[in-house]
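Visitor: So, here come the structures, one by one.
FYI, it's all coordinate maths here, none of it is from the lab. Quick caveat, the model's predicted, so the values are computed rather than measured. Cβ atoms are built from the backbone, for glycine too; each structure is taken alone.
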Structure 1
Amino acid sequence: MSKRIVMAEYQGRCDVEGTAVGHAPKVLSEYREMLRDLSYELSVAAPAVILKAAGIKKEESYRKLKHHILMKGRNSLAEKIFNKLKMFVNISECLKTDADIVWFFNTEFYFFLYMALFGNKGRTVYANSFIGGFEGGLLSRIKQKIFERAQKKIKGMISTGPGFSFKNTESIFIPDYSYEPRIYERFRADKKEDHAVILGTMNPDKKLEEAVEAFNQNGYPLLIVGRFYDRERFENLKKSAKDNIEIRDEYPERDEYLKMLGKARFVVLPYPEEKYSIQTSGVLQEAIFLDTIPLTYSGILKGNKIPGGGFKSFDETGDIIKDIDDDELKRQYALLRENDYDREVFAKKLKSFFGE
């Protein structure tokens, strides 16, 4: 008899219109298909917004979690605390099962805090980690201790970063997304349009102001498309942008997102270097699937072991755009697709990790 696995998504992040945001629905859909091919018995535990976005049908085995997280520009302290409590309730519900494995495939710090405080409730837990750990001051050191304590309650970690290592549990490297030619080849433009894009959720961490100022100076065409939680920030960016920059507050459908990413010569990743040098990005990975060159801090490219246009300051982007060797980078991306990101490689690793 094959193992029974619950795929657990406890966050349920969505915008004010109830549309799921982030990469949880895509990861859920992709891994469900892969595990089915490996003949596991599957069920899903997730909030309604995720079930809907991932196309979970009524006849399928699932558990609808009560709470979701509403993403908006500014939350009060009470709202922030309530959101964390809602995630704790959802995690607890996910663990109420007799399945062989509960797999939390989309995690953040508060999942590890829950595990450190309350444990796994006697369940065999696996978890994806999009971070290698926490570095920096006193708060980061405290988070790292919590992170390490939580690992003792987790059977195995699926590391999405090639350089991650975990002190107190076994782990395996499998990136956020696998490369499937049938999905990506139709969106990879043979002749790129000479512009850059910034795509995804426009959260407070992203250095959008710095990116807009840099492209105001270098004059290169830039398209910014994504859901802005903070409407005031959106309006201010539009006012500051010159004619070479277009900014749209919208959440594109999956095919439209891939079309925009695939046509562009560059994708700008305006993430904070100190955070994303030890954290992975789905946009960064899909960029190499589509031969779109990432422009971002050098530490982010180094940490993710992906070649591209690395800089120390956004002011350098103009020179990078003029001097970069597109053909050599595309050659390297093809090698990555054929090896590290191949779907069959992923499947074999998962089968080995979870067991028969």
Structure 2
Amino acid sequence: MQATITESPFGTLPDGREATLYTLTNANGMVAKISNLGGVIAELHVPDRDGLLADVCHGYDNVAAYTGQSNYFGALIGRYGNRIANGRFTLDGVDYQLDLNDGANHLHGGTNGFHRQLWDAETFNTPKSAGLILSYVSPDGDQGYPGSVEVTAIYELRNDNELRIAFHAVADKATPINLTNHAYFNLAGQGDILGHELTIVADAYTEVGKGLIPVGAPASVQGTPFDFRVPHTIGERIGQKDAQLDFGSGYDHNFVLNKSAEKALEVAARVVDPVSGRVLEVLSQEPGIQFYSGNFLDDSISGKGRIYGYRSGFCLEPQHFPDSPNRPDFPSTILRPNEEYSTVMAYRFSVA
């Protein structure tokens, strides 16, 4: 069986444009449904140890929900994943003020970031995969950012049960860029995620202060609830008395990945659901990964016939570090003219 891709209407945007839902199916029957609205992964059907499929990704039924209070479910995030303190940075001697959409800070590219844009789409097939190429031009001044940026995101569902996302961007003026995907996962397909077993390949993490902005240099995970170098369930230490857990209302932190080489595409995190046997490995070329334990989900959020309750989903977002434009000690996120931004991430599924 060859991987296939089909398309269907997904709804009408407030301005009258039509969004499309693309259904990618691989040779094993794994299904990824992705929209050109915000590049959202709306559904992801993955087999358990008995071969039974379940949708393991939080999402909504229609365009209206994604253009409302989206919670970034499954969304393509840009220009800048995570937070920038006070929405301000200075670049080449010029001060920039970004959209403030997270209290006093800028989050995930702003109110009208890449997650709310209708992207141009093109489909493709290879002998071992089905794919979707999304492209978008972010204009100079978009959400306060300098320069026009041409962005491409290539989603590829492979026959080895890996959903790979490759990002590319070029800019006509120096600008920060930090692209990722914001899928919320529940490998059981229902309930909470506190019994999921998590491993993160990181000796350090960035401690945060108020507003979840990094403070100081990265800190060792040794002896803390942030040590996932060997597997722990997400819920095992989440209720411990710990100042960092208090700031995040649980886990909502960037981990500094142990890399064999800069830009190496390798496993950053691994999650196992002992009940279903589903295993998720997140591969990345990025120096960091944000682990979020669904602390702000509540029963007011629903979609696809489900209620998304407290800690019913987790996120593992490959990225550069939060607030990097204001932290010269962090790896740079500045893309300059005549350079190309390029990074690859993947969600690889198997069973245990």
Structure 3
Amino acid sequence: MNDKRKKRFVIVFIFLFLCAVIFFALNIFTGSANYSVSDVIKAISLNDGSAASVIIMDIRLPRAIAAFFLGGALALSGYLLQTYLYNPIAGPYVLGISSGAKMAVALAMLIFMRNGKSPGSLALITAAFAGSMISTVFVLFMGGKVRSVSMLVVSGMMAGYIFSAITDLIVTFADDADIVNLHNWSRGSFSAMSWDNVKTMAVMIPAAFVCCLLMSKSINAWLMGENYAAGVGVDLKKVRLFIVVLSGILSACTVAFAGPVSFVGVAAPHVVRKLLKTSKPVIMIPACFLSGAVFCLFSDLLARMLLTPAELSISTVTAVFGAPVVIMIAVERRRDREK
């Protein structure tokens, strides 16, 4: 690796890290009530039940941590799917995988609520993972049947519409008191995060991240083509299984806690590739995670602040910035084919 590329990598990582720190801090300090650095430090250190302490410790801090972890998880899930399918438009939301997870979580929430119970973090993640695996199997099946990238995306979108319709049907059977909770969650939001949620995602997501890093050499060989990977001794079945399962876990964590969040899994990896000008997994994996975290921290800040005291859904904001990136990818691919 030459010095110029090293310098580029360092600059991009420093930039992403600083953006993550800045947006994380803004999410803590600003809102319907603004707080200074000393106010935040006092609220965190004392945690005395005052209004400032409750707002910072029980609302803003877990929400910001969740946006960081779940944004990174979404971007990394998208990168794994793009790697698996050799398709830059692949992502958990675009291919309908998030919709499948949403359907399963909505069903689980309804069952728990009907029995007067509140579903725990692990129960929600398990349901979301099951739903995402159903969606993923369908997408992979269609990927083997259709050669066209556009047809694969259309198949994923159609599956997403079917799963969303089933989710709407599930919501209609909920009691009036439960519909509000299900409706707010189904629109996508980092609000109402609990420390129990944060603890669960702070264990599962870093564990999945480390597994991705450990697989970086195998993923790099996979990117060179299946024949090349098999030729250098990579176990293709194991790589396929790990990529699908890790992608499912990462997207499931997001849907279980925040609902469906659009376009992060497609836009963040693409932007990182453009900035770094490399496809090496050992570089892309941490960069994708950081870029997804920055994207969601920034989007959540806008969702809270643009129409305060009203709040936008997180997917509304991410779609505004993410959808143009998807269009740009499609245009670039068409230009490449025409050359």
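Visitor: Can you rank 1, 2, 3 by mean count of other Cβ atoms within 10 Å over residues 35-42 and just name the one with the largest value?
Guide: 2
Visitor: Identify the structure, out of 1, 2, 3, from whose coordinates mean count of other Cβ atoms within 10 Å over residues 251-258 was calculated to give 31.0.
Guide: 3
Visitor: Tell me which structure, out of 1, 2, 3, gives 5, 17, 19, 16, 16, 16, 9, 2, 0 once P(r) over Cα pairs in 5 Å bins from 0, in percent, for residues 163-210 alone is calculated.
Guide: Answer for the origin of the read-out: 3.
Visitor: In addition: Can you tell which of 1, 2, 3 yields -12000 when helix-only ellipticity at 222 nm (-39500 (n - 2.57) for each DSSP H run of 4 or more, over all residues; to 500) is derived from it?
Guide: Checking each candidate, the match is 1.
Visitor: When you work out distance in nm of label points 7 Å out along Cα→Cβ at positions 171 and 275 for each of the structures 1, 2, 3, which one comes out largest?
Guide: Answer by largest value of distance in nm of label points 7 Å out along Cα→Cβ at positions 171 and 275: 2.
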